[in-house]
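Trainee: Each structure below is given as structure tokens.
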Structure 1
């Protein structure tokens, strides 16, 4: 067991899933950590997700809810959740129950000798289109940044809270997962991977696979490359001045 754990849940229109997800997180926390908090970041949901989350927080002292007044997409939501997380370890997962809670505890054993444990899909019960998009994206990230992981965007990332003090995340959209892993690797983070059976959502609608999401990822990827080039150039100039 770890000493303390923050579970960060980005949430947008998950009224049919969030209560089961929080109950599962509280049950998981009792198994893997001596102290736990669940941080729900409501990204300006238009359904009853926010009300349900507030009720859960009133019923469980371990649950906190942060409400975005405007929708900030996955990256902005995760950055809010990461900033609010206060425990020694942080675990980020989606709120639509993509994996079974009973499958998670073995991943904690991999923390011995690692700074981060990330998940990857063993089964891909998500349709051909999503599978192809995921394959192409993972290859693109590997070729562009040398990031050698199986599944960049899989929503299971368990890491030491102190890692967030070493890196700066800027993405507002779904490029946040890649940016996080690239920056963590640059900071010397030791990453291990754990396979999970993946379960597509049974209720609600995914907001992470439309063309607008793809275009935003490509735009943020371009912005990230530009920032890295500028940082390298600035470092070279500073070195030459000295």
Structure 2
């Protein structure tokens, strides 16, 4: 079963034929909201809004452990994350859809593993490729089939939030090799790996990052809503074409 985590701009999945909603309890606390089960173009799917269905949970307060645990418990076999980001690289401007292949974690203070506390054993996961290569390929094929242009590969910088970055911080991220910047990529990707759930992301560039393009002197929030609305509609078309048979 395909699991979809919706971020800013995607708090509900309009093209999901809803069958039921379920409030889930986990050993790690409350998820961001009920799980919505249904069918997406004939295949079983489950959806959760990362920031809550009213978009009330900031990035640093999302209970990533509970969300991932709930999806695994519900029978998810792979996870597609949808997230809005800022574009650092010059060619990744507002409206671009990007399938990242690497991530750099700048977050702090977030619970980032299931394996801690009490008598829990130390567990190391291989995180060389943080996004599942096969699932990334599925997303790229789905985008092609949907006729949607996407960028194949980028380095996602996961920052703490909820504030946006300074221009100097974006300069630093660029020197580190980052192409896009967001606030929710970690620890979500690592927790999925701990649960052995293939995980990949579709990111939508909502704005130029601080100090770049038309954000050189500041972020123009007024235009973000329209950009996200249009871009998320394109993302919905991609999701409709996903086929996870054999995943």
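What follows draws every value from the coordinates through simple rules; no lab data is involved. Keep in mind it's a predicted model, so treat the numbers as computed, not measured. Cβ atoms are built from the backbone, for glycine too; each structure is taken alone.
Trainee: Consider the structures 1, 2: one of them gives 3.2 for distance in nm of label points 7 Å out along Cα→Cβ at positions 71 and 143 as calculated from the coordinates. Say which. Before the final figure, lay out the partial values.
Mentor: On the way: 1: 3.2; 2: 1.8.
Structure of origin is 1.
Trainee: Can you spot which of 1, 2 the value 59, 39, 36 was calculated from, given it is Cα extents along the principal axes in Å?
Mentor: Values: 1: 59, 39, 36; 2: 45, 44, 33.
Comparing all candidates, it corresponds to 1.
Trainee: Work out which structure the value 26 belongs to, where relative contact order in percent (Cα under 8 Å, 6 or more apart) was derived from one of 1, 2.
Mentor: Numbers: 1: 23; 2: 26.
Of the structures listed, the value fits 2.
Trainee: Using distance in nm of label points 7 Å out along Cα→Cβ at positions 199 and 215 for the comparison, can you identify which of 1, 2 gives the largest number? Mind showing how you got there, number by number?
Mentor: Working: 1: 3.5; 2: 2.3.
Top value of distance in nm of label points 7 Å out along Cα→Cβ at positions 199 and 215 goes to structure 1.
Trainee: In terms of FRET efficiency 1/(1 + (r/R0)^6) of positions 79 and 103 (r between Cβ atoms, R0 = 30 Å, to 0.05), which of structures 1, 2 is highest?
Mentor: Values: 1: 0.65; 2: 1.00.
When FRET efficiency 1/(1 + (r/R0)^6) of positions 79 and 103 (r between Cβ atoms, R0 = 30 Å, to 0.05) is calculated for 1, 2, structure 2 comes out on top.
Trainee: helix-only ellipticity at 222 nm (-39500 (n - 2.57) for each DSSP H run of 4 or more, over all residues; to 500) computed as -13500: which structure among 1, 2? Write out the running numbers ahead of the final one.
Mentor: On the way: 1: -13500; 2: -7000.
Comparing all candidates, it corresponds to 1.
Trainee: Matching task: -0.76, -0.80, -1.09, -1.17 is the computed value of log10 I(q)/I(0) by the Debye sum over Cα atoms at q = 0.19, 0.20, 0.31, 0.35 Å⁻¹, for residues 55-94 alone. Pick the structure from 1, 2. Walk me through the numbers before you get to the answer.
Mentor: Working: 1: -0.67, -0.74, -1.16, -1.18; 2: -0.76, -0.80, -1.09, -1.17.
Going label by label, the one that fits is 2.
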